[in-house]
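Listed next: structures, encoded as structure tokens.
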Structure 1
Amino acid sequence: MSFNANYNLPSQLQKLGVSAPDLVFLSHLHADHVAGLFDLNTIPPVITSQTAIEKLNAKRLASLQAGCPAMLRDRLKALPLKAVESLPQLSLQPYGLQAFGSGYDLLGDQTAIAVSLPGHGFGQTGLFLPKTSKGAIFLVADAVWSFQSLQRNLPPPKFTLHRLGNAAAFMDSFAKLRAFHLAQPEVKIIASHCTESYPLSSSEVKI
């Protein structure tokens, strides 16, 4: 396997005009969502779900089940992680997201709202951005594999779901996301591995 250094996190942030982030939000602990954190020269405060933190601090097998290899696990445990659930809680009803329970105000001004999306991994959390320069955007991590799969109502096969977390919880989150999309198609739903999302990954999107 080869890796182009121009794709590491500091290089990508630099292209967006960001010298260093003030805060890092981890949707879940899978290695492909965590590893880039340690490319930063200085690691800012890190926020993730309480469930993810508990898995991290449990026995080694539990963190492996959470998709976090030992090397990353030990480095994450050395950080003062903050739980999403410690943030101010707010109603998701004004955004049509009430099916997901309550949200958490990440920045204190309701411009970035953490939303629980369980099923993939442990403690997966998405981020709803109600007012960006491109309209409302919902970053759903790996709750769907692609926007097209959500449109066509095509979740991953059960075999895959059982290997990567809680299949029943995944299907519940997937169904809620699909219902939300059908009710509010104007909201841009971005999945981490969806190639359709890449054009929005630019400095043109501001909150």
Structure 2
Amino acid sequence: MRALAVLVCLTALAASAHAAAPVAGRYGPLLLAVHDGVVSGVFSEARGGQGGPSFSCTFLFEGRLQDGNADIAVRQAAPGESIEGKLTSQGDAVALQLDENGDGCLMTSGDMVSEPYVLDLDDRQPAWIGAGVVSAKKTVLQKGPQRDAQRSKPYLVKFDAFAVLQRQGDWLQVQFVGGNKPVTGWVRASDVMLAPRP
């Protein structure tokens, strides 16, 4: 009986030491995808405007999950150097900590270097397999994986962040969650920058 109690305690300790993996979804300004042991995301936040200076912090990242956490490689949406960091799962939240702050991040989101930047889960999205930003000046969301020359709306503009639902050839089915309600459509892969490439 005593051996059974010890075994139960050891099992509980081992389970708590093994952190749960983060779930795909929206964490405030972060769109996070979890697919085949890889975590990828886009962090996009802007402040200012309306007559004053405007600042934005947009970066993509990817990493392989191990015990619910991932060492991540960060790429800024605007050309820049690569930054390293860590994504840590904290129950219904994730924490980002980077080796250095990206362009504009101190002016929009705050410091992500001296302590982890914690983001709470707003909306689970298990169908998300990747994330990205628009790199073209404008890309129209198509109804299917082919171009309809008559279609001009809805569309996304440069640096709009989105989640990837699936890929067919040179086309991606994406979901944009930055407006009043999510919008889903197809875009050409050549119009976007992904992390990682689904």
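Any read-out appearing in this document is the output of simple, stated calculations on the displayed coordinates, not a laboratory observation. Keep in mind that this is a model prediction, so the values were computed, not measured. Cβ atoms are built from the backbone, for glycine too; each structure is taken alone.
Here are a few things to note about the model shown:
- Once distance in nm of label points 7 Å out along Cα→Cβ at positions 114 and 146 is computed for every structure in 1, 2, the highest value turns out to be that of 2.
- Volume of the Cα convex hull per residue in Å³ from the coordinates reads 131; which among 1, 2: 1
- When mean count of other Cβ atoms within 10 Å over residues 82-89 is calculated for each of 1, 2, the greatest value falls to 2.
- Label whose coordinates, when helix-only ellipticity at 222 nm (-39500 (n - 2.57) for each DSSP H run of 4 or more, over all residues; to 500) is calculated, return -8000 (choices 1, 2): 1
- Structure responsible for 1.6, with distance in nm of label points 7 Å out along Cα→Cβ at positions 34 and 90 calculated and labels 1, 2 on offer: 2
- A value of 2.7 for distance in nm of label points 7 Å out along Cα→Cβ at positions 42 and 106, calculated from one of 1, 2, originates in structure 2.
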